[in-house]
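> These notes open a run of structures that come right after.
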Structure P
């Protein structure tokens with residue numbers, strides 16, 4: 001079962017390897033990223049960065065959906081990470097995920113950036129995608145570390161839209 005879907009453009013990094021691995025008591029980490037799968041070096045780095053004693057997979061989004069749709073996945077504690085909102089929406093809808101943590105995401109190519117949180121920056125065209133994510137999942141929040149409080153994401157989007 002997916003214990004959490006995290007939107008984090010870095011995929012696996014120190015916070016994931018240390019804090020989140022312990023807090024979620026996960027058995028597996030699945031990075032759902034079409035871009036990472038196509039980049040052999042990045043995939044190798046992600047696998048090397050993984051916490052000890054955790055099985056890690058770097059898969060395309062479609063492969064991830066097939067993998068996690070298998071009934072055997074229900075017996076696992078899976079931390080699912082993707083690197084962009086569109087793929088997060090696709091994963092939530094296909095896998096009926098109820099909890100999404102929007103963490104580090106910066107749409108670096110955006111000409112006019114919209115700051116939703118200190119670590120979530122997008123553009124006006126992507127706001128509807130984030131709203132779709134909120135509608136599709138049961139609980140969408142921003143939480144950088146397990147030791148800090150969750151902040152509901154919908155009010156953050158509304159505040160960002162008001163500032164456009």
Structure Q
């Protein structure tokens with residue numbers, strides 16, 4: 001991991017500096033979509049999963065979809081124009097580049113990728129939700145943010161997101 005990855009508090013300060021409204025709920029650590037379902041009803045908006053992927057030439061992608069979206073991982077590389085099939089990035093690579101641990105993968109990790117190594121792909125079905133929910137760099141909190149503000153945040157980090165239909169279902 002980089003020497004000093006961003007803390008949730010630093011992330012919130014960066015969102016505030018951009019004029020982005022956000023709300024955060026603290027909870028026990030959540031590592032899977034199944035565990036996070038316990039929060040339904042407490043946190044409105046689209047709930048998501050994040051796939052940290054690399055292609056055969058080691059290009060990195062973060063693919064962000066609704067939690068129940070079905071993804072064709074075998075064909076996703078063709079859709080995104082990647083070099084060969086995707087594999088999941090290792091925990092070490094995730095920590096080094098995105099500054100988070102497995103179970104806390106989030107588009108907010110873009111704040112730590114100062115070299116712009118990761119291409120961020122936001123599923124079009126997910127972007128139909130006005131409010132979206134992500135871990136704020138740790139899996140003991142969930143932060144809600146407007147979809148337009150997510151794009152604004154990502155752009156502020158130099159990660160202009162690609163908005164593409166990558167899921168087979170899961171639209172609201």
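> When distance in nm of label points 7 Å out along Cα→Cβ at positions 22 and 46 is calculated for each of the structures P, Q, which structure yields the highest value?
For this comparison of distance in nm of label points 7 Å out along Cα→Cβ at positions 22 and 46, the top structure is P.
> Quick check: 27 is what I get for relative contact order in percent (Cα under 8 Å, 6 or more apart), calculated from one of P, Q. Which structure matches?
Label of the originating structure: P.
> Can you spot which of P, Q the value 1.8 was calculated from, given it is distance in nm of label points 7 Å out along Cα→Cβ at positions 6 and 102?
Label of the originating structure: P.
> If log10 I(q)/I(0) by the Debye sum over Cα atoms at q = 0.12, 0.20, 0.23 Å⁻¹, for residues 78-141 alone is calculated from each of P, Q, which structure is the one that comes out at -0.36, -0.96, -1.15?
Attributed to the structure labelled Q.
> Quick check on the output: -10000 is helix-only ellipticity at 222 nm (-39500 (n - 2.57) for each DSSP H run of 4 or more, over all residues; to 500), derived from one of P, Q. Which one produced it?
P
> Something else now. Using the calculated result 15.0 for mean count of other Cβ atoms within 10 Å over residues 86-93, pick out the matching structure from P, Q.
It must be structure Q, since only it matches.
> Next up: 13.1 is what came out when mean count of other Cβ atoms within 10 Å over residues 14-21 was calculated for one structure; which of P, Q is it?
It traces back to Q.
Every number in this text was worked out from the coordinates using simple rules, so none of it is lab data. Note that this is a predicted model, so its numbers are computed, not measured. Cβ atoms are built from the backbone, for glycine too; each structure is taken alone.
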